[in-house]
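Trainee: Dropping the structures in below, format is structure tokens.
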Structure 1
Amino acid sequence: MHIPDGFLDLRTAATAAALAATGVAVALRELRRHLPPRRVPLVGLSAAFIFAAQMLNFPVAAGTSGHLVGGVLVAALLGPAAAVVVMTAVLVLQCLMFADGGVTALGANILNMGIVAPAAGYAIFAATRRLGGGSLRATLLATGFAAWCSIVIAALACAAELAASGTVAWSQALPAMCGVHMLIGFGEAVISMLIIAVVARARPELLTAGAAPHIAQRATLAYGLLATLGLVAFLAPVASSMPDGLERVAERLGFAGRAVADRAAPFQDYSVGVWPADSAMLSLVVAGCIGALAAFAAAWSLARMLAPAAARPARR
């Protein structure tokens, strides 16, 4: 769902950027007020995992692929404010380091996937979980339903931006974007539920408001980073190469040619450009690992600044 340069007009892009900046500012303020210091590393770990997971496109139908967005997943574990910060860090890195999503459309991408998806999804998650009594089963069902809804709502926002820009008529954008992302949303729901189930079994304290103990925190961080890099190393090379939902809609509705891709990025197309062509898979893995570690460092550093006490040892 990463919108490239050329799909949005200046007015729509600027409006989306202003809304995104406002949403991120609110999230940063809330994170400064409520982030438990011992959860600071988990913000970085979440960013690394989301970056890696978004490289793993899965086939959907009719030559289309999708990937985990992850807004509801992070919100369920760390809260909506942390989810907005994590998603924003990932989207900025994807844009600037990997040319994934346009610079002029960065505000729209942050608004759709970094703010609308986790905020709306978390509201649905919290309400649905309360209705189910807060049990593990209710949590899993609420996660799946909210994850599916978050993808459809983000697709709706994207369709509105395309229509407002005159790129495609609303009567075409709405059914096309929502239709394909309803299918992608099922994948989002299943993956999110599986991860929450694993967390509930291995580290149930992460599903509560309290912070994990120091020992569990370090172990979780180490195993989480290893698992994240393992995802990149073993699954990214076999990810689906079919166009994602937005790309497929653009091809079908005839506005794919409006995309502008004349800028360079350090790891464009998720590759290390100095390597020979016959090492494409290894290049992909190395670039992906660099991106995941960069996402961890960016989100962790930002969270650490918001909760500076987490970086200082307790005085005895």
Structure 2
Amino acid sequence: MEGTVKFFESRYFKALLATVVGTVIYCCAVVWILSLADFYAGGVTGVSQLVLAVFNIFDIDFSISFLILLFNIPLFLIGWKHVSKRFTYLSLLSVFLQVVVIYFLEYLLTLGFNPLAPLANDKLLLAIIGGLIMGLGLGITLRFGSSTGGLDILSQYMELKHDVSFVNFSLLIDIIIIVLGALIGGSIEIAIYTMIRLLVHMITLDKIHTIYRYMKVTIYTTKKDEMCKALIERFNHGVTIYQVIGGYTQQERWVLESVCSSYETEDYRRIALSVDEKVFITYSSVYGIEGFFNRNVIN
């Protein structure tokens, strides 16, 4: 029973749950909003929409879910080799879920079920809602070490290996998709509304996706040697140590500071508490680093 409780409280279960929830939210936005308003999505979904639009010119129609699966195959290889196997497993799960969920939601559309259908004529509202929901779905998966597959994998690779902002790289790719969509569809109006959706999407995503941002962990303890040993054995980040005196207690304590990726802070907390149950820990955002820093993949 204790092992089951620990599993449901673990970072791995949270990542799995986030992948499922985030993917379902993302799929709802793709089918109920993008299809309703003829907006283009970003990434592989957007590329799939472009290809499908070309096929539709020749009266060839099929589910977009199959194109999403096909275009993801080479990107999974990049994720497996250059990001992490765990990240790729979760992204693969997300893509298979997309195939199933989108196919099911498209079937419901044929039955006339779309809860957002009353908003069909309000393109601006659909653009804003679509951006929020897609950003939310994608942000949830990314925050817990997964993705919805596709160009998210490539963007994650660029951020991890080349320090290129995930949001900026995704934005560039999506703008290209929107321009091509406008050329193929012949509608500047749809391109403008899609751009609005994209900007809302990126703002939402930037607020949620923090997994590769930097954090400074500051640990106050009386067990300097044990704490330092535990941190160095677990992490490949440096530790700065200095002595302080508590203003209220007048007791001497040691401060251990380390900079890490935000997803590692939970492991820092867990290890610090295992060494000293009376430890005091603070976390603060770090907006930039100059010099050598080990950026670890999510395992």
Structure 3
Amino acid sequence: MVYIPTALNTPIAGRPRVAIAKRQIEEHFDRLGQCAFTKKDLGEIFNEQRNRWRLSTAMRLTDFIDYLAAKSHLTEVALTPTFEEYSRKLVRFTWRDCSPLELACTIRGGAYLSHATAVFVHDLNDQPSTTVFVNREQSPKPPPRSALTQEALDRAFAGDKKQRTSSLAYTDGRNRFVVLAGKDTRDAGVVDAVDPYGGRIRVTNIERTLVDIAVRPAYAGGVERVLEAYRGAVDVASIAELVALLKRVGHVYPYHQCIGYYADRAGFPPDLLGKLRSIGLDFDFYLAHGIASPHYVEKWRLYVPQHLEN
């Protein structure tokens, strides 16, 4: 049962008071500039505004949600896990027409959009956004105790080993949301933005996106798509910001060699290439895991798929 306070049903100037309360509630939600909510979010709004809206003391949060779903523009969205190992369904709420990217940012607290989804937001290539990647950083980890060696790199990247990918994903029936657990960077290069659908989101900026997709090309559609994104970023990426972010993120593996290769092939200016080379070319590295037909690029001491060089 939905509790509507008696006072709100009293006609005022020919209009039921409940209509006035409904209008105030809708105006409030429209002004928020937010259209995706957890139940906790709605609870905070309910508790903060209930007196101003003259809601009954008997009304509970579930009644408030049921009322908005039945009489206004609130929609309950079930996010169902796509992998049988995960059985816990998530419930979220959207207001009016809500961007799937804004919805994705509510899946985990403190999460932000990344990889192929960030490429799409920044319009760096023409790949459609069929899967939404949302990253929630892990807690800080201690640095590795042993020094990096060529043997360790070959063992991790050579042969037929593929890069591990996240199996945690949800669907709302139309979109697929892949949840990543990236390394702790204290949200380096993460910004507030407006997505192509008009939603308010948190997303990696262009420079952080270029770093991330070089590290995890599988989350960007593969190395070919990564190269396309670098070409799309030539005129908009900040060289200083890219190098600063790479150092701040602090990857153990020499991913600056991958970034240098992509930037070189995409036509970035020589000063960026020089800054990346100055970080050091101490190891033979790999553009991706398990390259079937590798070609060695001496300039970057890097193994790349042969077809990228054709």
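Trainee: For mean count of other Cβ atoms within 10 Å over residues 44-51, which structure out of 1, 2, 3 has the highest calculated value?
Mentor: That would be structure 1.
Trainee: If helix-only ellipticity at 222 nm (-39500 (n - 2.57) for each DSSP H run of 4 or more, over all residues; to 500) comes out at -10500 when worked out from the coordinates, which of 1, 2, 3 was used?
Mentor: 3
Trainee: Comparing volume of the Cα convex hull per residue in Å³, for residues 164-203 alone across 1, 2, 3, which is largest?
Mentor: Largest value of volume of the Cα convex hull per residue in Å³, for residues 164-203 alone: 3.
Trainee: Now for a different question. One of 1, 2, 3 was used to compute P(r) over Cα pairs in 10 Å bins from 0, in percent, for residues 124-171 alone, and the answer was 29, 30, 20, 17, 4. Which one was it?
Mentor: Structure of origin is 1.
Trainee: Determine which structure produced the value 13.1 for mean count of other Cβ atoms within 10 Å over residues 132-139, calculated from the coordinates; the candidates are 1, 2, 3.
Mentor: 1
Trainee: As an exercise: relative contact order in percent (Cα under 8 Å, 6 or more apart), calculated from one structure in 1, 2, 3, equals 32. Which structure is it?
Mentor: 1
We did not get these values from a lab; they are worked out from the coordinates using the rules stated. Values in this document were obtained by computation on a predicted structure and should not be read as measured data. Cβ atoms are built from the backbone, for glycine too; each structure is taken alone.
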